[in-house]
Structure P
Amino acid sequence: MSGTIHFPMPLTFAEIIFPQRLTQSFTYRIPASWHNTLNVGHWVLAPFGRTVRPGFVVAMSQNPSDATFSVDKIRDLEGCLTSTPDCDIDPILIALAEWMANYYVAPLGLCFKLIQPPRLPFQATSRLRITPLGQQAIERGRLSVLRKNILDALNKRPKGLTLPTIKKLVPAASRIVIQLKHQKWVEEVRTYTVSSTLKKTSHSAIKGLNSVGKNRPLQKAESFPFPRWWKDFQVKLSQKSFGEYFTDTFGTHLSRLLLELIRETLEQKQNVLVIFPDMAQATFWANFLSENLGASICIFHSGLPETTQMKEWQAIRNGNYQIVVGTRSSVFVPLPFLGLIFLSKEDDSSYKEEQAPHYHTREVARERARLSHTIFLLHSPHPSLEALHHFTKTTKTKNEFFFSTPEKTPTIQVVDHLQIPYGTTLSDQMRQGIEQALYSGGGAVIFHNRKGFSSSVICRDCGMSSQCENCRVPYKLLTTPPIMRCPYCAKSESIPLVCPTCSSSHLEPGSFGTERLEQELRREFPEAKVGRMDRNYVRTESAAQNLRDQFKKGILQILVGTEMLFHGIPLTPVRFIGIPFADTGLHLPDFRSAERLYHHLQSAINLVSIGAEPGHIVLQTRLPVHHVIQAVTQQQPFLFYEQELAFRQAVGYPPFVHFIQATISGKDQSLVQEASQQWVQVLASQMAELSSHTSSHLTTETSILGPIPSQTFKHRQVFRETILCKASDMSYSKPAIRRTYEIMARNKLFKEVLFGINVDPVEVL
């Protein structure tokens, strides 16, 4: 009938996510009084079993998402916990969490836990309540005096009592309550109320960062060498569309580029997110931007107190900041009007989260930029193979990367280990370099990145180590029993008596740590102050910064350490860097070993390039002709990248294929082994079933390697085994892996076993 007004049907069902280790969302009915007030992102209370739990709304609809579920069984939401929009969840972040759960085959609730506020917008109160079984126990009688008193008190209070209240009524109540809970006569319930601490506050984590001042004059833009993608960047920024770029600049060029990028973004009335791999760098750059930009700036990272994090999170949510500078966790901050995400030093391994869900900040930041229609800019003086492959595959121009060279090129000297007398650690060239650095008043840095448990058998004459024929990675040397084993396919071999390459009998374990190196340096240079920077000695960022300060002030003249030397604020002045075992990283049973060594050596070169005069580097190596050593000494990046990419493609390693690592751990070794074997069997059957119902070829395109037992027992005697899935396209494999993960996790036989999944692991040892 013409003229009829059609009113929209109310959204009567809501999908709720509980930020816990759950794999799915749950459907609830929206009370009629909420139809005009409830929105996606609101926090609510929802019944879950015999209790209620806080969660937030991720979707609303007229019909339940699961058509097979009876509408009559859908329960109503019980309360809305959001009193102010300060803690609502951004819909873009909801979409990001859903993408993470799918891509990383992770529990949905854990992904959503990452996007929630640092402090939940409600307060929980725990109460004890009598159960029907407890009421029956009262009726039967035959109770001790203490039990009867507790049950009678709870029976008079249907809503329950807190434990402190019960203690006031009944002495020694704690022990009795535990027994009653075990008998299921008493249950613990939680009630939730909106937190009274929620206020619209704005407190900067660094004093003065949120002050707005005048832009400090810089050199004219015409004199700045803008990257060739600059005009395209300006167009996409003005159009509010997704764009992805890369820069390999560093030093003063990086500083100027970052300032110009931010100013261009702010002129478009859009905000900026800048991410660094560690807190020291984030703090340094936040202060730098504060000194050079007239903008409101906030620093955000997990090292801040929870109260400060919450205040800053709310201030960011309310649009009080134009720029947020942070570390890995800052990729989830609710920054509105986002125009640019800048991720620095994307090759840094700290961007990979060690705990579930094992996300990589680079991939999450790229997806957030895509969802937000913003610019995503990656930075690294020496890009990862994943980044290089991604850009050369997705960009129209093959020469996307113009590798920058240091402003002041250092002197790089290579010393063959065969020229060093047996039993000697430092060559004459390295001793002279250290002495000259000490004489000139500059510091000397000795780099050696040896992991505590990693070792292999190395030939002293040719420098080669025994490799697995299947996986093309060095074998792992085990002591119990004394064998060599591949960490990927678990193939084992006895320790050879002679080198398989040159037939030399001069074989030795490739294990030599920074602690022993420190002792040798103290003995060689008794008058110099020697410090050490590694994870065994330096546990906090403040301790690391203290060592850096001592080195800068000249209190420490020689600093020996691992890759921690290249984190944080750059060490200055560094006149000399010695690398006594430059090829040690090549003998690790890891397909990324060559790439990781290349990044470390390039970081060392960049470190001695800072200062008035270029420094000096001495590399001691058993493999002077290796493409990593040659690329670094000749400063020819493509010499490394071309050979390494060709090797990865020929053997079938990332970035040309994907790895999914499944881990099984527990304190019962036999149970862990049984669970590992069963997981492999279930996974193989699931892939075969999917292949039969689809056009995919899972059984042929996906390789299942393992299970492989861990080389060492972890702390507290936890046993661990690993399964590796390898495929060029994981879109078909992931559903089978997720399904088997859920099957194994629900198996009551393995309730004491912990299962985990890591997509695109950085380390597979």
Structure Q
Amino acid sequence: MTGIHIVKRNGEKESLDLEKMHKVVFQACNNINGVSASEVELKSHLSFYSGMTSSEIQETLIKAAAELISEDLPNYQWVAGNLINYHIRKEVYNNYEPWHIAELVNKNVKSGFYDKALLEDYSIEEWEKINGFIKHERDFDITYVGMEQFRGKYLVQNRVTNKIYETPQMAYILIAATLFSDYPKEERLRWVKDYYDAISTFDISLPTPVMAGVRTPQRQFSSCVLIETDDSLDSINATSSAIVKYVSQKAGIGVGAGSIRAINSPIRNGDASHTGVIPFYKMFQAAVKSCSQGGVRGGAATLYYPCWHLEVEDLLVLKNNKGTEDNRVRHMDYGVQFNKLMYERLMQGENITLFSPQDVPGLYESFFNDQDKFRELYEQAERKTSIRKKSVPAIDLFSSFMNERKNTGRIYLMNVDHANDHSSFDTSVAPIKQSNLCCEITLPTKPLTSVHDEEGEIALCTLSAINWGNIKSPEDFKKPCELAVRGLDALLSYQNYPLIAAELATNNRRPLGVGIINFAYWLAKNDTNYSDPNLELVDEWAEAWSYYLVKASNDLAKEIGPCPKSDETKYGHGVVPIDTRKKEVDELVSHKERMPWASLREDLKEYGIRNSTLMALMPAETSAQISNSTNGIEPPRSLVSVKQSKHGVLKQVVPGIHKLKSKYELLWDQKSPEGYLKIMAVLQKYIDQGISVNTSYNPVHFEDEKIPMSVMLQHLIMFYKYGGKQLYYFNTFDGQGELDINALNDEPLEPGLIDDEDCEGCTI
């Protein structure tokens, strides 16, 4: 390696110092079993050339260590993570040793990267104490994929030059300090420390908007935005404007557009004929794609409509690759809404009648808030010859829905009766009419007449998750659940709101969505799996998790008051999620109350609830990578997953691989999603919002490697029977985008082989 010169950060040239490099690599491998510094060095030497910068040398070492990660050698994930850590520290501190936090805060406030409120809210003495809370050694508990996500998405940086201005522990402590800055001075440092410890040890996971934004001048951190449009041009235009506002803030959008009248409907008493919903859906699509998320990709949205809409046959195919640009709107996802009557028609071999919403007054509203009224109006309209309608066999409609869902993967389902009956709201005054991008949020919305409309309601939900893999017993949920609720509730008061309809709705309802990560690891650790789950165990842990979340919000209500519209929630009347569960779920696991729900119900009646919603099980791709966890409630696709993202090729090893390798059940090994769906049903009974439930099929488990329609419909009906609210992705194993880590060797990956997640906001 003689004769190779490198360029230092200050521009000076010097000979490559192999001893210095060896010291760095050796330190990165220190106290890690099953790794070799020499292996990293040998692999990296192949890429050295004269004129490399010192930064390029470090990146070469990182890449070399990352390429060594495999099922047999998983611990190289820590080596690669350590090397990134050294690289970041050198860039931020010009040395290995971190600065005092006050020095970093002063520097980054002055340069505009940190919120100036940090200096206004805390004294020098308090910063001294906060500095003592920081455990910089926890940076070495972050794996390769976690450190890559940190430096790519989470750490404060100049997005043009990519220069980074903080390290992970600094980010964590400043998030905690920011969120609890308004707490009484005599106790806030205690909360700062506790919250910092919880998020930096991965007991609690936070979403991308919070991780990347809290401590910066950016003050919009809600992950999910639900916007409803009415059947008027003013409302449609206001919805488009609201979409643009929130897409620019990197939020995932849910659009409720089911009330728009069908094609050829009369306008102005027949003065004009309506163009139908597709041109307006195109308008929403343009709004969604008008702003990019981080300059990488456009925004993302799911649009919701009822299965009985007169144009439904054309709407179901909007996303497929057939047709023309005139009759397709491919760059949004779609949520199709069903209820009990539609399933009855399917199971009884009857027809579903399609209507334009404005032709049957009250039909669209009752679809959500009064199922008996809906049935009455629907059957009356079927009998009336004066109403425009179309009758189609239910089996044809459901089959078309399932075919499009299977072929695109992105046609979703929402059971609106379950979403309302098992919500935390009094649906007579606050019905649920739609969901969000990722199908786990169920919050009330009202259409806007303008972007300045104070009577409309844009629903926002702010997310986090509890790491079940870190919890040793159900009683241990108490502290992280309390911290998760307090942190997010404080966030709602701290953040800004681009639109008054969102601000008023959020202040009135204060909705939160606390989810679950590392569930697959938890199953493996407890010697159970997805196909044959221990539902009694799932039930016991879910009950404790749910109880402590509700109790934390009730305690906050006692302390600082309930949300203004607590009386519009079931919580405010002493009703908790298990009280409104679908009773059929008791067939899966017998219902029992292990936690002291009775006393909590009484406290809810007396003091109300601080947060109208508390639970939602969201996708957790990025957060899981940060915390070295499995993704949300999903099974892993492989023991070592390989993802092609905008940050390059990332390898992630399932936690506990040394001991639990044989205990994990991988996604494509499952012969059926039935076990997984039963788990979701048990979890759902403890959740006031929804779950991003995916259905996955490996054709190899079926005759002729074709998934029968009867099987898919059977699972759909089963999901409904047990109270399921929403279905998200439909995954089919076809070999595309799937990588065998053991077959990779040194072969380069094709760019874009596996897409990064679609929404930075909605996936925590």
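The table that follows gives values for the structure above.
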item	result
Structure with the greatest value (metric FRET efficiency 1/(1 + (r/R0)^6) of positions 116 and 724 (r between Cβ atoms, R0 = 35 Å, to 0.05), set P, Q)	P
Origin of the derived value -10000 (helix-only ellipticity at 222 nm (-39500 (n - 2.57) for each DSSP H run of 4 or more, over all residues; to 500); candidates P, Q)	P
Which of P, Q yields 14 [relative contact order in percent (Cα under 8 Å, 6 or more apart), calculated]	Q
For 3.9 (distance in nm of label points 7 Å out along Cα→Cβ at positions 28 and 412, calculated) the corresponding structure among P, Q	Q
Highest-scoring label, criterion being FRET efficiency 1/(1 + (r/R0)^6) of positions 388 and 580 (r between Cβ atoms, R0 = 35 Å, to 0.05), among P, Q	P
When Kirkwood radius over Cα pairs in Å is computed for each of P, Q, the largest belongs to	P
For 40 (percent of Cα pairs over 35 Å apart, for residues 76-467 alone, calculated) the corresponding structure among P, Q	Q
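Values quoted throughout were computed directly from the atomic coordinates according to the rules given, and no laboratory measurement underlies them. Being a predicted model, the structure only gives us computed values, none of them experimental. Cβ atoms are built from the backbone, for glycine too; each structure is taken alone.
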